[in-house]
1. Give the label, chosen from I, II, III, of the structure having the highest value of percent of Cα pairs over 33 Å apart.
2. Quick check on the output: -3000 is helix-only ellipticity at 222 nm (-39500 (n - 2.57) for each DSSP H run of 4 or more, over all residues; to 500), derived from one of I, II, III. Which one produced it?
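Nothing in this text is a laboratory measurement; each read-out follows from the coordinates by a stated rule. Please read these numbers as outputs of a predicted model, since none were measured by experiment.
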Structure I
């Protein structure tokens, strides 16, 4: 209840402050308030009895046979002239796992930044923002699959720093940035990470591609480099394709370099405005145990999207498999014996 009060108080103060600024300024800005909420039920068919063995190794859905709240979010964006300020607050397990290095009120701040655009081609941003790396996003309503993939779960969640977005024309843009180590809001004395992105659109805007980079020293002085590619394409009004490929290389101080890599394909079919289907296939290679697995994993996920105005229901079936046994059976005690597992999820998202 304390955190809920803090969240609501923060939103009220922000809104009142912006309204007061509008009344006392000769210039009138533009205030936009949006939000979302999501909930889900998850059942893993292996049905392990130990609460630590849910057979879930990806973000935000670590539960078994339970109805769960995901996250409630409120975002306020105020722009006036060439300046802009944004506060994006989230409350719930999803927000806490997203800001896993923070406690208290900091864990409720998903994003908070100020930006300045001296021209229509250049924009500077300082603060905390969601990562540019990867295909999937933190807010559940922005994904067609409710469960997340391995690349999202073991890559960066957010960055805190300074970046410049440069738009050359309608078909080419890039970003350069300097930030704290991955997922760190505060990092005194720590070395900084470099960020980069190249964005290319086809002339008909049916194909879009992103080449993303993040690299630097983490808090243990290990060298991190991650390269990531995202490609989306529209085949027709009812069918689109998405692709994400990523490799993360880690070199500990005084040690040898190792890496994990992943590749995922998304097939999206929307026969009507009310119903859609998304099939996701992902391969995640982690033989060197950089992400902690020491084996290769794949997941196949089929998700329905039932739209009722701003409400989306997501019934989902997911199969996870690995080269080695990493999943628990009902009869397992201390050691997992299953190389595969199946899961059903019913997710519900609403945004305004």
Structure II
């Protein structure tokens, strides 16, 4: 993959490749856009098979953060960091070195927790950088806020796609039982939804969810084809693609994973099947709304929750417009985000 070609395609400002052998760190930091302000986006740790795979992911994720922050009305652009490693390989030296790399961007990028990173890792990074949010002594772990926003978005999706936002008795298939997925299942269970769940690893969390929420466990490779009212992807991206879309048995897709749709053609294919889609960078904005409140201060949790709950209105508006015009939901949301970023 040609990094410059990919950067130009997505209109990125900066991409930093990091290789610190002493610290055992291989990472990429992508700053997509800073027109609205310093870029905010988490640091995820994942065992990518290659630098190309990591680059593909970080470029799409950072662009998605620009869109997410714009739609949420935040004075921030989008960025993302990825560390290429297995979670079992985590070390403090790795995160200190990543924080030093963040410093090299001179404040253009503010990092936070993400997939396979947590508040303990953030505290390690705090030793070396001030360009950091999501600290436990401030706004804390953003995942409960992400889950709350996804829950609001699912209710709005149900209103447009199913005729009512009452989730009592509705079947929702949840892919991914990490911090966001588990919190989301708790909220959906409290609303009376029937849950089907899958997780690529950690059988214990599946068993716990089955006991606590009465959820039905299915193999990961079968979750996308479950017959359900709403499919909620909350793991990795690009899961809506030419292979999976023909097998979907849902009326709508609404989940917290980033970049769920592989490409524009897949978005059109989803629309052609009459399946509603809650754009990921709108529905999963709760975490960054919370983190940005810490950066921009003073932090006010009640104001954050009010803004997170407004995700319901944003999703309802986008899906209603798509229903009226036939235009894919992602196209509508992207056009609005870029009108704010590039005005």
Structure III
């Protein structure tokens, strides 16, 4: 069986999928495609590119998600991404936030498929790496299956072959981004139908997918699955992803081994002047659902903020978690069932 290159991915999430989270998650899964946060083309062209786009080689395979509507700007940014070593460039046509809408990009571009096609064509002319599109199932009153089919068909004429479809429509007025991820109903069947009617395209599904078991079921109908909030609420769920989806028989690191592997990385960034919290916040949910999870989270939350806090805080949190586990306390006494930590998924 030929396995698609990127059968599983983690969604781009504003304020969450930064380079530190990606490095952390790569210790859990080697093959899952990771994304940057959405970065606007203008920020890349006029800002600190190393700060905005820098990544560790360990994070690959890695896709840069761009926001913008100017085809020339997007093409320049695609070339920059390729030159820096990114494996893919993705255009955001799904974010419904007012800030993005005011900039005339994100989900509002679904009403302008010709504009998106023009941008994708120029981007593809500029690079040899894949250029993909992440979009909604529809927006406002342009939410019929036929509207989505017209969008994808038009954009695919630019040469785009992979479309990541968030299976909820977006309301550009009346709902905030969080509500747009929960209130519009999921319409998985429309995404399945899109794949059936356009079999020559790679169709990836996104929205409300919380487990690898659910992802596996979706793969009966589509080419790929993107997981969002669950990747942050319970990152260790990806520990079996390489075995299930990529036929990798390697034994995954344990949760504690992941922490141990993170320590040199954290120390190196602290040495560059970074604060511990900027990295440790991504580790809070590592023990989600496990004995000692609350002890781990509580100690980190209370001790990472003071100036000068270092890896000894991480080590102590791990020691406390081990101590709790070794005492044999009941699962329910310290079972972390918190969900929904991510509030900024695109």
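1. I
2. I
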